[in-house]
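K.L.:
For reference, the structures are reproduced in the following blocks.
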Structure 1
Amino acid sequence: MTTPVTHNRFAILGCGTAVLMVLGLIYAWSIFVQPLEAEFGWSRSQTSLTFSVSMVLWSCGMLANGQLSKRLPLRACFALGSGLIACGFVLTSFATELWQAYLAYGVLCGFGTGLSYNLWMSSTFAHFPDKTGLASGVLLMGFGMGSMVLGSAASALIHSPLGWRGAMLILAGIVLSVALLAMPFLHKPDQVRAKVPDQERANRPEAHEDGRELSGSQMIRQPSFWAYTLWKVLVMGAAAAIIAQAAPLMADLGASSVFCTTAVAALSIGNGCGRPIVGVLYDRLGRMRTMVALPAFGILIGFGLFAAYTTGSVLGLALSLFAEGVLYGGYATINTSFVRTVYGQRSVAMNIGISSFTLMPFNFAFPLILAALFMATGSYGPGLSALPVLAAISLGAALLCNRLTAKAD
């Protein structure tokens, strides 16, 4: 007879995926850029800074959840995060000055998203000690697809009589509604770890790592953590730069606006689909093989992007952008799965926050570097040529990380 924990955990996973889809609205800021610039005369650099602020505060919110979740009930933390996001949308709808947008959307929405994101990721993992990769992949699929699914709905609202202000208010309502519906599913049972069949646990790759429990301060003293961080930040930072410049990349080859939009959507689909696929691979193949396979795939994608751009192949570039989305989603999935399986569940919220915080400088700097190279040379070629090199460094870091982790065991 199926235990209640085993039966209900998939309902919890589905609920968490819906929550993360709503949280993925943080990536939908670009659809508000043109209406705001048209109404207030703000420049592109001014409106773009709002998104950068939200990404910085998103990382801060993830880090803060590691401490708050130890002092407050999970539902109280989620109520705080959801409330901040909803307040951010509401206050942004009344914004008339640039600093108000920075504070409302950048600070409140960004921090609230990071807080809620880390909360659902870490608590859901407690229900899937035997399928961490699957759980991480499905949850992050929702997060990756949120900007496309709900962002498209928000775009339709912006072009309706409601305008961008009305769209912000409706998004606030959606956040609060989903939070209320999801609240009963948010709990972290202590008995889940014992419910995994012994034979299934024994057969799972890296099963022995489940007994290892490290705090955040202990984790950052592990050489394996810094090798893993190097494996992650270079490729994910570069992918973030490509994501930020996807439409201009296509336009630089003379693609139509419709094709540019389609290519960006394909990148988002790849980002969403790549997460559960890599999550399943992580569970089936194990950490070592998956961590090596991703940067090897990244080297091929880097050459593909560079070749498609330099030869002027619009279709080739679109397909390469889709693959880049899969790669980025795969790395994001491993980020959460690695921390959980290698450093344990006990401090997973804090450890995920720390791990994600290390990515913040690269997500901020790499898009600026790619844009600066384009401004200096008039081409994206020099920036794209660095992608295979970064992926090769990541491959070396994966081999080092696997050796260090095996040595620590």
Structure 2
Amino acid sequence: MKKRKGCDVLVIGGGPAGLTAALHAAKAGADVCLVDSRPVPGEKLLLSGGGRCNVLPLSVDAGVYATSSSPHTLRKILQSWPLGEVRGFLEDTLGLRLVEQKRTGKVFPASGGGEEVRDRFLAALRRSKVRLLTRTRAMGILPNERRRVVVEGGPGIVADQVIVATGGLSYPRTGSDGFGFRVAETLGHHVVPPYPALVSLRNGRFEHTALAGISVPVRLEVGEGRAKRAAVGDFLFTHRGYSGPVVLNMAYYATRALAAGEHLPVRVAWLDRSESDWLELLAGAKGTLRGMLKKELPDRLVDRLLEELELWESAASPLRREDRARLLRALVAYELPWVDCGGYREAEATGGGVPLGEVDPKTLRSHIVPCVHFCGEVLDAVGPIGGYNFLWAFVTGRLAGEGAALVRKS
């Protein structure tokens, strides 16, 4: 194989973080190469939001991100590139026209979806003279060697600085295989164990498959006591289990604990109503309990709950004290019989990764290996659905790209 020409900055990974890193390193004056195992970089952009590509949230709070690292460090990193400026980069530098969805707080391309975003990135890379090495799989980093990046079937690539932007383990068909975690550990980093985030939960009760397709607003609680977390949103029954925005946003608490060998309870308050709300309805209800509940909840869900409680033929009022207590628990603290999650093939993001304390928050340069920078999903931070993980990718990609170019000059 022909020897590859060296470069100032080599970016490994062509997802949103890697594309952003390459652009900003080139803008800062570096000679940049981007390596990606796929035929065309940016494949993850095509999968986001069913192809529509929710590129940003309308507003952001660092507190919505999950990390085992310092929340202060995470906030400092996010604040390094304000949301308005990131949007300006997408609109002015890339030339995207964006539209807002006020109800959901999401920002999308006005047309073309993920393909439009990917094409705009690639056009910007060409204008910036970034060299793309596609169908090229990085196998390792040798920080003390001249040919620092080992590639499959090749002699390696000479680079002054290396940016690892290989994502996590989610969407493995796009090339995300955990390379960044493995190489970080090899280089001496203490990687926070990865786990599927933004993922559905698997059903542990066969009878619940009959509820597939039912969607209802809920309050979802994960865990117990002071460690309990809660959120409100739409809940969806599927043929395999439980999904919908509120499940995707909260599942990482359960999956992170599961990876550590702990199975957390997940409880639902249907319609996000309290005990007093339901007691008020019961007090004024006439006829059957089934008839009263079906005015509030989907028919199939009511039938399932009453069958489990063995209250199928009960009158709405009065109920025996013990029956009322069981009913209220099923309405405001129903314990989902979940057994597992959808795994990395379904997860929209990966939690865990390189601790934020092991990189310089201004450049994302490794404190252990000075020629290596990390950005995007390989870092220990994950946000909810709604464009938050793209925002993290853009912000950290910029820091790593500019940081690598700056180190190269010094």
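K.L.:
Just checking, which of 1, 2 has the largest value of distance in nm of label points 7 Å out along Cα→Cβ at positions 164 and 180?
P.N.:
1
K.L.:
If helix-only ellipticity at 222 nm (-39500 (n - 2.57) for each DSSP H run of 4 or more, over all residues; to 500) comes out at -9500 when worked out from the coordinates, which of 1, 2 was used?
P.N.:
Only one of 1, 2 returns -9500 for helix-only ellipticity at 222 nm (-39500 (n - 2.57) for each DSSP H run of 4 or more, over all residues; to 500), namely 2.
K.L.:
For which of the structures 1, 2 does the calculation of Rg and Dmax of the Cα atoms in Å return 20.7, 66?
P.N.:
Of the structures listed, the value fits 1.
K.L.:
Give the label, chosen from 1, 2, of the structure having the highest value of Kirkwood radius over Cα pairs in Å, for residues 268-323 alone. Numbers along the way, then the final one.
P.N.:
Numbers: 1: 12.3; 2: 11.6.
That would be structure 1.
K.L.:
Thinking only about distance in nm of label points 7 Å out along Cα→Cβ at positions 124 and 372, which of 1, 2 has the largest value?
P.N.:
With respect to distance in nm of label points 7 Å out along Cα→Cβ at positions 124 and 372, the highest-scoring structure among 1, 2 is 1.
Each reported figure results from applying straightforward, stated rules to the coordinates on display, with no laboratory input. Since the structure is predicted, the reported quantities are computational estimates derived from the model, not experimental observations. Cβ atoms are built from the backbone, for glycine too; each structure is taken alone.
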